[in-house]
Structures are given as C-alpha cells and as structure tokens.
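For reference, the structures are reproduced in the following blocks.
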Structure P
Amino acid sequence: MHQNPIINKRFAWAEINLFHLIHNLKIIKSYAASKNVRIMAVVKADAYSHGAVEISKEAVKNGARALGVALVEEGIELRKSGITEPIYILGECPPEAVAEAIKNDLILGVNSYKSAKFFSEECTRIKRDVKVNINIDTGMNRIGINFNDAAREILKVAGLPDLRLEGISTHFACASGKNDSYTKLQWDRFNESIRKVKDYKIPVRYYHCANSAAFFRHKNMHMDMARIGVSLYGLNPYDMDYTGWLDPEAGKTISDLRPVLCLKTKISFIKSVPKGYPVSYCGTFKTGRDSLIATVPVGYADGYSRMLSNKGKVLINGMYAPVVGNVTMDQFMIDITDITAGSNIKVGDEVILIGESGKNRITAQDLAELMGTINYEVVCMLKNRIPRIYIK
C-alpha cells in the first residue's frame with residue numbers, strides 16, 4: 001500500500017474500502033422488508049466524497065437497482081463511465097440542463113406542474129421522451145408539490161405528452177432524530193396522497209420515501225424502493241447514539257456496518273518546541289512543557305475543519321495524539337511528546353485522521369461531535385486534492 005505512487009507523491013490520501021461497501025450493501029438488502037424492495041444507492045456529492053463512479057459501479061454490480069444524484073452533471077458523469085442503470089435527479093433541474101438530462105436518459109424530479117410542463121416542451125423540441133419522478137412535499141418545505149394539492153397536480157402532470165411517470169416520492173425531515181412523530185405525520189400525508197393518486201387510476205411504477213434513517217427504523221415505510229445514502233458508506237444515520245430507543249434488530253444491523261472511508265496522512269516534519277512557546281496561528285496553544293511537535297500536511301483546504309483546532313486527535317501506532325494550535329489551510333500540528341516519549345516517531349510515519357490503528361479508532365461521528373455537526377458533513381467536506389485509493 002505505501003509504495004503506491006499517489007501516496008508517495010501527496011503524503012495524504014483516503015482509502016476507500018470496496019469490500020466494506022459490498023458488505024454494507026449486502027446487510028442493507030437483507031434488512032429490507034421484502035426481496036422486492038429496490039435499493040437506490042445515493043451517490044450525490046461524489047458519493048459523499050467516496051468517488052461516485054467507483055462507488056456506483058460497485059453498487060450496481062452488487063445489487064443496487066438505481067442511483068440517486070443531486071445534479072445533472074453528476075448523472076452525466078455516471079453515464080459517461082458506462083453505467084446504464086436508472087439515475088434519479090433528486091434535486092431541482094435548472095431549465096438550461098433539461099435537454100442534456102433528457103439526452104442522457106436521466107430521471108428528472110418534478111417539483112411543480114410548471115417544471116413538468118417545461119420538461120414536456122423540451123421533449124417535444126428534441127423529439128425524445130423522459131422518465132420523471134414526482135416529489136411530494138409532506139413537511140420538509142424544501143422542494144416538491146404540496147401534499148394538499150398533490151393528487152390534482154399529478155393528474156395534470158400525467159396528462160402531459162412525452163413524460164413517463166416512473167415514481168412518486170417524499171422526503172422525511174426528521175427521520176434521523178429520536179422523536180419520530182413528525183416522520184409518522186409525513187408518512188400519513190404521503191399515504192393519503194397516494195390513495196388519491198390511485199383513485200385517479202394514474203399508473204406509477206415505484207413509490208418511495210425511506211432514507212437510511214427511516215429504512216432502519218420503519219420497515220413498513222420501505223415501499224417499492226429505499227434511498228440509501230449515508231449508511232451505504234457505513235455511517236450511523238441518526239443524530240445521536242441510538243442505544244435504548246431504536247429497535248434492537250435495527251441497532252444490531254447498523255452496528256454491523258463498516259466505514260468505507262479512512263483518511264490517512266504521514267508526518268512531514270518534527271521539531272522540539274520549548275515550554276511556553278506558541279504553536280500555529282494566533283498562538284491559541286502554548287506548550288506547557290518541552291514538547292515534540294509534529295506537522296502533518298493536511299488542512300482545512302483538504303476538508304479537515306478548522307473547528308478541530310485544539311480539539312481533534314489523530315492516531316499514530318495505535319496511540320492518540322492531540323491536535324495543537326489552529327488547523328491551517330494545508331497543515332496542522334500534533335503533540336507527539338507522550339507517544340513512547342516520541343523516540344520511535346519519525347518523519348514519514350503514518351497518521352490516521354479517520355480510521356483505526358491498533359485497538360483505537362477515530363470515526364467521522366467523533367469529528368462531527370467535536371465540530372457540532374453531522375457525520376454526513378465530515379465526509380462530504382473531503383476535497384478532491386486528497387487522492388482516493390480504492391481497496392478491493
């Protein structure tokens with residue numbers, strides 16, 4: 001692994017373990033309410049910084065029946081890589097991108113009759129048809145047709161030429177929290193909308209609403225398809241520790257997921273710093289003793305947040321070392337004084353920012369709690385100048 005020329009050149013890298021991805025997908029499929037539940041692998045934002053093309057290819061090879069992206073250009077990238085499976089655009093499609101989306105056989109999200117009418121007009125203009133998925137807003141208050149008007153609006157959309165209604169969906173606002181009363185309210189609203197759609201005898205292939213959090217907590221909400229994002233990458237989909245309030249079977253399944261991403265670097269410099277000296281910008285940390293300070297070549301420009309200044313920690317040889325001073329754009333410093341008295345640490349030694357070493361580990365969730373955010377954001381912050389090394 002360490003002879004990889006990319007690693008040697010950059011001194012920092014992310015390992016993407018495709019064995020873990022396959023393991024997670026297998027667990028997710030086995031947890032589904034039935035074998036008929038399709039799994040959509042959500043690969044927007046470059047597959048949560050894991051690499052959309054590589055993740056998508058592995059996911060569809062191992063049973064994902066559809067892919068979800070946010071942007072048309074994300075979908076086109078997957079098509080150019082040779083992927084032929086259904087690709088859903090989960091966000092609003094700008095008018096300028098509609099024709100390219102249609103030409104690349106992407107499933108467009110309909111969030112209003114106005115947008116659907118424009119899609120239909122573009123289809124007529126370029127002499128193509130397009131599959132669409134209608135989003136019903138049941139309480140997220142983001143995009144989508146309001147649930148009170150959904151059935152009537154969907155009837156109008158279904159009458160437009162060249163549109164093929166592939167699915168109808170909603171998105172839960174609070175499924176990741178302990179209190180699921182709002183999720184149940186949204187579920188009831190969605191089902192009422194579906195009942196009215198069926199009364200109109202509008203043909204729909206797939207109804208779907210469950211994200212990762214709802215998938216594990218509410219098997220009755222799996223419907224025809226589940227949209228799995230964060231848990232595909234081995235991350236906890238809840239805002240907190242779920243022990244004690246989540247169904248034991250669901251908790252056991254989530255605990256069996258394996259993180260797909262490890263973030264690693266190497267020590268680039270070591271220096272002795274006398275007691276009482278400041279480290280990094282603004283002197284927010286001063287040594288309380290004669291210290292051995294190591295520099296690692298990763299910073300906030302790489303996605304390692306400045307909010308981890310004087311809070312974060314790393315792993316070297318299975319032992320923790322604290323982040324000292326402010327994280328800078330391209331580098332940050334760690335105190336290695338206590339790691340075997342610093343005597344065995346040298347430039348070039350591996351440093352774990354996210355991952356395991358020995359019996360210890362640092363997770364995206366650990367960093368999220370220090371930063372006051374969610375694990376989704378921690379991995380999505382990782383920039384492209386950190387090379388991805390795929391393990392399989």
Structure Q
Amino acid sequence: MGMKMFRNITVYTGTEQIENGTVTIEGERIQEVRKEETINVAADVFLFPQGYKLVPGFIDVHIHGAAGADVMDENLAALQTIASALPAEGTTSFLATTMTQEAKKIERALMNVREYRRTYMNPGQAEVLGVHLEGPFLSPQRAGAQPTRHMCHPDREQFQKWQEAADGAIRLVTMAPELPDALAFIRYLCESGVTVSVGHSDATSAQVKAAADAGATHATHLFNAMRGLHHREPGVAGAVLLDERIAAELIADGIHIVPEMVQLAWRMKGAEKLLLVTDAMRAKCLGSGTYELGGQQVNVQDGQAILADGTLAGSILRMGEAFANVQAFTGCTLADAVRMAAVNPAKQIGVFDRKGSIEPGKDADLVVLNERDEVVLTMCRGEVAYEFH
C-alpha cells in the first residue's frame with residue numbers, strides 16, 4: 001500500500017478540530033496530522049468540497065448482525081458479511097455480540113470469531129476487535145429479546161471455557177449485578193482485563209453502586225431492559241445516570257429511547273460518558289420482513305424490529321444515523337458526537353492506543369462526512385472500504 005493523503009479538509013481528531021487539515025497515511029497507519037501547508041509528496045490525494053469533515057472511524061461495541069448475517073450463525077461467511085456491510089455507515093471496527101443461547105452454541109460462535117480473527121481479517125473492511133458477551137448472566141425479569149430458558153447465574157468456570165474458545169477475545173460482558181455471586185464474578189472479570197457492563201438487570205441502585213465498586217464501568221443500552229427511574233427507587237437507570245464511573249450505551253434511534261430521554265442522558269452524563277451503539281440484528285441493511293433472532297421470529301416494519309409480543313428485538317439502526325440523531329436530539333456538537341461514536345468506545349474496551357482518534361501511529365480508520373453529516377467515504381486500516389457514488 002502506497003502513501004495516501006487527505007488534504008484541505010476539516011479534521012475532527014477526537015481531541016481537537018483542525019481547519020484546512022492534512023492527514024497522511026502510510027500503509028495501515030496514520031503517519032501525520034497537521035494544518036494544510038504546501039506539501040510535495042508522492043501520494044494518492046483525497047480532496048473534497050468545502051464543508052466536508054474527516055472524523056475517526058466509528059466503533060460499535062454492541063452489534064449482533066447486519067445484511068442478513070448474525071454473529072450466532074457460527075460461520076465465517078456471516079462475520080465476513082457483517083464486516084463488509086458496516087463501512088457504509090461509517091463503522092470501521094466492532095465487537096461481535098453474542099446473545100443468550102445454550103452454552104455449546106455460544107462456544108461455537110466464539111470459536112468462529114477466533115478463527116475469523118486469525119485468518120480472515122484484512123484491511124478494507126470493518127475489524128472485529130473482539131466479542132461482547134451479552135448473556136447468559138442476565139435477569140429473566142429484564143430479558144428483552146434474550147431467551148430466558150438459557151439464562152443462568154455467573155459461572156467463572158463456564159466463562160473461562162468461553163474465553164479460551166475465543167482465544168481471549170471477550171472484551172466486554174453484560175451481566176445483571178443482582179444475581180448470586182455477581183460481585184465476585186465482576187471482580188474476577190476486571191482482574192482479567194474484561195470490561196463489565198450492567199445490563200438486562202432488575203437491580204436496585206444500591207446493587208448497581210456495589211457493582212461499580214467491584215469494577216463495573218459500563219452500562220448496556222441505557223433505559224432498555226433495565227429497572228427504570230422511580231422517585232422512591234432510582235433503579236439501574238438512575239444509578240447509571242448518577243455514577244460518574246459508569247459509561248452508558250445509547251441506541252439513539254428515537255425508538256428504543258425517545259429524543260427527550262436521550263437529551264436527559266446527555267445532560268447527566270455528557271460527551272465523556274456516553275457511547276453510541278446500534279444493537280443491530282441481521283435485518284439491518286435489508287427491507288421490511290420477517291427475520292430470525294436467537295430462534296425467535298422478528299418482524300421488521302417502519303424501522304422497528306419486534307417480537308410477536310411487541311418486545312423490541314434489537315434494531316436496524318446504522319451508526320451514521322445514530323451519529324446524526326444524537327446531535328439533533330441533544331444539540332451537542334459534532335466533536336461531542338465523535339467522542340460518543342469513536343473515542344469513548346475505544347477507551348471502554350481498551351483499544352484507544354490504536355483506535356478511536358486521528359493521531360500519528362494509530363490505525364487509519366477514517367470517515368468523510370458531507371455537509372449534511374452523511375457518510376461519503378470510509379477507510380479501514382488504510383484501505384477505502386466504502387465510497388458513495
């Protein structure tokens with residue numbers, strides 16, 4: 001791969017805004033970031049109209065599937081399909097997210113991720129950074145679309161088997177902190193370098209605080225599948241909003257959370273402690289119809305994915321849409337949205353040393369937005385993965 005260069009474009013690095021900026025890429029990494037000057041370098045130059053912006057590639061730490069494929073399909077083609085589809089929405093890396101199923105099925109899905117990461121990951125598609133284990137250590141009272149029959153209490157031995165199957169790739173675990181032995185399990189995960197997320201939980205605010213004391217620093221899809229706010233018991237939602245140690249995911253589609261509640265989360269947590277996620281399922285990128293999620297029939301219509309009983313079953317949200325929505329819902333700046341879509345996710349799962357911002361030495365994961373903040377080009381590790389025509 002030769003040298004590439006973005007010139008005369010507004011650059012949002014994740015920490016600063018550079019007008020008329022130049023970003024130079026060599027191979028898979030960013031070589032230089034600076035204000036535009038006269039540069040005589042042999043490079044493939046990318047030039048865009050006035051008003052276009054260059055931002056870090058989006059990182060989706062909670063996504064189950066896209067374009068007809070699901071992480072739980074247990075085949076390499078499914079992961080390849082997802083990784084190829086996501087750059088069109090500005091996503092350059094993601095956590096392959098599992099769901100509650102029988103232990104052996106989860107193990108096979110994890111082995112599939114391991115094999116994919118070892119063999120099939122190439123520049124020019126979204127990178128699988130690891131796994132988000134969503135279930136089975138969840139509360140049946142707050143199941144959402146997760147099948148309750150396979151839910152169980154935290155099990156260190158079982159987790160170790162899964163982590164071995166994944167070759168250590170499990171980076172994020174969603175769990176209900178009110179379950180038996182949960183606090184000891186949280187401490188164990190944190191000591192192992194795994195980020196712990198409170199989610200699918202009916203915990204009290206005191207139980208969430210205890211989880212944070214034990215090391216939990218993340219909350220899965222804030223307001224969804226958790227005990228909500230009440231004036232006599234703040235619940236999971238209240239505890240997460242108040243605890244500065246916890247960063248919270250938002251599904252900013254206006255369906256899972258109405259705009260006013262996104263604004264409430266923004267006012268309480270700010271740009272530093274919110275992450276944009278999609279929680280998307282296989283119907284994303286496809287049309288309305290009937291699909292499958294964890295052995296359950298999901299009907300997709302009018303932008304919503306729902307089970308037969310009316311329960312929301314993931315989303316068909318794109319990260320580019322979430323990026324635009326959070327600005328419209330809250331009035332936050334584009335720089336704030338960059339933090340929520342790239343910087344914070346990278347920090348939460350321990351990859352900020354190479355992802356999440358536009359800095360020399362980091363992976364060349366870059367997104368060009370037009371004047372309407374629509375994705376027009378996505379680069380994954382130095383290779384153009386999507387270009388709008």
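Where a number appears in this text, it was derived from the coordinates with a stated rule and is not lab data. Everything numeric in this text was worked out from a predicted model, so none of it was measured. Cβ atoms are built from the backbone, for glycine too; each structure is taken alone.
Of the structures labelled P, Q, which one yields 4.8 when distance in nm of label points 7 Å out along Cα→Cβ at positions 251 and 275 is computed from its coordinates? Could you put the intermediate results ahead of the total?
Numbers: P: 4.8; Q: 1.6.
It was calculated from structure P.
Of the structures labelled P, Q, which one yields 20.9 when mean count of other Cβ atoms within 10 Å over residues 11-18 is computed from its coordinates? Before the final figure, lay out the partial values.
Values: P: 20.9; Q: 18.2.
Traced to structure P.
Computing percent of Cα pairs over 39 Å apart for each of P, Q, which one ends up highest? Intermediate results must be reported in sequence, preceding the final value.
Values: P: 27; Q: 13.
Comparing P, Q by percent of Cα pairs over 39 Å apart, the maximum is at P.
Assuming 27, 15, 15 is semi-axes √(5λ) of the Cα gyration tensor in Å, for residues 59-218 alone as calculated from a single structure, say which of P, Q it is.
Working: P: 25, 20, 13; Q: 27, 15, 15.
It was calculated from structure Q.
17 is what came out when relative contact order in percent (Cα under 8 Å, 6 or more apart) was calculated for one structure; which of P, Q is it? Don't jump to the answer; show the numbers that get you there.
Working: P: 17; Q: 21.
So the calculation was done on P.
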